[in-house]
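Several structures are given next for inspection.
Each reported figure results from applying straightforward, stated rules to the coordinates on display, with no laboratory input. Note that the structure is predicted; figures quoted are calculated from it, not measured. Cβ atoms are built from the backbone, for glycine too; each structure is taken alone.
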Structure I
Amino acid sequence: MIFEDIKIHEIFDSRGEPTLEVEVFDEKLNSFSAQIPSGKSRGKREATVLSFKEAEKVLNELVKKELIHKKFTSIKDLDNFLIGLDGTANKERIGGNLMLGISIAFARALAHKENKELWQILNEEFWGGLISAKKPLIFSNLINGGAHAGNNLDIQEYMVVVNPRTYKIGEGVNSKDQSYTASIKTLIEFYKKLGESLKTKYKLEKLIIGDEGGYAINFESNFEPIKIMEELLASKELKKSFSLALDVAASNFYKDGKYNFGGNEISSEKLNQILLDYLVHSNLLMSVEDPFDEEDFAGFKEFNAKCPDKWVVGDDLTVTDPELIEKFSKEKMISGVIIKPNQIGTVLESCQAIRVAQENDLKTIVSHRSGDTEDVFIIHLAKAGNVDAVKIGAPARERLIKFDELIRLYN
């Protein structure tokens, strides 16, 4: 494709915060766009995020001069060119959000030119056309806390994990074709039932909703949401195909070597024991993301060693950086990793991050951001990379578009 023009637009994410939409034009003046999520809870090592005015200035004064009328035939060629043009470790010159927007829009242009799905272009370039029939688990955030809510929960996300591979559906329905549709329908019903249950239990007239569409009311303790969801899953006979997961996002309540958790200032060792107790007291809790601060390497390593049958997932720790993913995998700090393209800033590096994780036998979870858009790129990335799971917010509002794309690509 030859770049004929590039434009950016200021749009607003699911939280009403400004973010970027990037639009590229090929030599026939066909237009292809990408909306970039902003994210609220960010790791220290993430790619730089530019404001709209900053991105506009960089686009007009640098990027257009270098890209317009240039021809690129692969995502790898374009992204390596952009990385070289930026020349900094964290995309400080061009911005990870602007760079990713150009990268994704270009990938869509390539897919259009070859009359293929976006995921097919990604799969062919980065996985050699190898595709698996496995369907990823769905991590859906139903109760919000931490930076995503204004309630008293320290833990940021309480998720239901849907396994469409084991989901049992009614007679006369082909499970191979319809398991995603049926399991997502059940997830939506469970989300609504959870809301009704919380309103009744706490005598609420109205439920408060957090950044990711989950319920954001106050609870008696950080463990109580786990208990409530587990009991509701049991009552609906969903324990065989539904489980639970946490995103602790511990960096948000870590300061000066201590964790402010449950109203107390505690050590890393104490938080370790609390989280291990959660695993003991919950039969369905199968994954814990960012259980410690991104600099608390000893905490990660000890916890991972004590949880050989659970997913101990890095996010703020690893920030979709292939080098960090390999480093922390080799040091046995994690058994799984979150993939968020705008943490690293290009399609190329996002795919490399998945490849590195898979080569190191880590569970791979392609994830949305708290400040998300309607763009469905991450679903295509998940399909292309044969990942283990996708992480989406609650099945409501703008997130439903991603659930619809899951059904379209996997059923």
Structure II
Amino acid sequence: MAEIQFQDVTKRYPDGFEAVKQLNLDVPDGDLMILVGPSGCGKSTALRMVAGLEDISAGELKIGGQVVNEKAPKDRDIAMVFQNYALYPHMTVRENMGFALKLAKTPQQEIDQKVNEAAKILDLEQHLDRKPANLSGGQRQRVAMGRAIVRSPKVFLMDEPLSNLDAKLRVQMRTEISRIQQQLETTTIYVTHDQTEAMTLGDRIAVMRAGVLQQVGPPSELYGHPTNLFVAGFIGSPSMNFLAGEISGDNVHLPIGDVRIPDELRHRLESGLGGGRRGIVAGLRPEHFEDAALVPDRSNGTTFKTKIDVLESMGSEFYAYFVVASEEVSSTELAELAEDIGGADLPRATGGVQVTARLSAESRVHQGQEAELWFDARHLQLFDQESGRSLLAANGAQTSTQPAAAAISPSDTQPA
């Protein structure tokens, strides 16, 4: 049994800065939980508290039902995989993988057996007598994982283990990590800055911002039912488009035109919004646009015309960029996301807001020309302009109106 439970866990440094604020999170036995968020959100600090590398200022941390706040790292039965591999250059792969067992005075026969078993799982059998300098980046990362596997710990902790690898190798290693974790069924917490890694790897994802848990759930939940503007903007690639709008009756007035609210979304709106008129922020994912000429039934969305400023061919699809006449949505959450990806200082689109659309490869739109596009209104997201919380969550249960210093319990972040 290796369930991990954060119960109002807070990390406060001597200068008063709180890196993690009243974190409540359960990681079931055998689960692969992803902690994701921008730099400085507290995800690595939370991981280091599980490892015992950071003291816990308040709250309780339990592993397997036992409070481990005061336990030394060596007594927690955890294994950690670091970003920089942390291999001993003078040792062979075999020696690196078995070093922790050797320190524990494990019999050599048992060490050899466990190292060989891990090497088979990781496809390292032919590299056991080589040294790290003669291995590729992906092979070194697998050795680091093998060193953790041979210990048969209760918990694996992985701190951005793929960030030093090139893009193609990261994709391959993501598959390897997922396969190995499913095979071993070891409770795992995986920290990453890359939301693509998070979406493809985890059983569940916990999104953090400024030390506060924003939402936790399966990848499909965070994608389809984001709790607030921050989660909506962070999850998805390319990221969600945000446009200012107004709700009036059964329609949402947007810069691309009036969008009728589909029946399946209308009942999810908060009571009192249906017949009123209220300023909102609309979220439109790029993949829910299409070349109107390719849509035989347009009844579930809205059609509009726009000039395509830039068209990027990705082979299997197109990314189309165009500008709509609208004011930029003002939000601290979106400003923080822009700063994290280095886009805060980029010049804004002239005459409005730039929108990204992902179109089928069969599309015949052309750069510099007017095109007729269609948006699927069934995937429209609506957010309160002031608080940033989703208007489509059941009774607001997915969202929090509390300031950043408060915590959001996982039980409060389940979708409608």
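Among candidates I, II, the computation of distance in nm of label points 7 Å out along Cα→Cβ at positions 79 and 215 that gave 4.0 used structure I.
With helix-only ellipticity at 222 nm (-39500 (n - 2.57) for each DSSP H run of 4 or more, over all residues; to 500) coming out at -7000, pick the structure among I, II it was computed from. It was calculated from structure II. Computing mean count of other Cβ atoms within 10 Å over residues 295-302 across structures I, II gives 13.5 for structure II. From I, II, which structure was log10 I(q)/I(0) by the Debye sum over Cα atoms at q = 0.10, 0.11, 0.12 Å⁻¹ = -0.77, -0.89, -1.01 calculated on? It traces back to II. Once FRET efficiency 1/(1 + (r/R0)^6) of positions 95 and 199 (r between Cβ atoms, R0 = 41 Å, to 0.05) is computed for every structure in I, II, the highest value turns out to be that of II. If FRET efficiency 1/(1 + (r/R0)^6) of positions 7 and 87 (r between Cβ atoms, R0 = 41 Å, to 0.05) is calculated from each of I, II, which structure is the one that comes out at 0.95? Source structure for this number: I. Among the shown structures I, II, from which was the value 0.65 of FRET efficiency 1/(1 + (r/R0)^6) of positions 255 and 311 (r between Cβ atoms, R0 = 30 Å, to 0.05) calculated? Label of the originating structure: I. Tell me which of I, II gives 0.65 when you compute FRET efficiency 1/(1 + (r/R0)^6) of positions 191 and 279 (r between Cβ atoms, R0 = 41 Å, to 0.05). That value comes from structure II.
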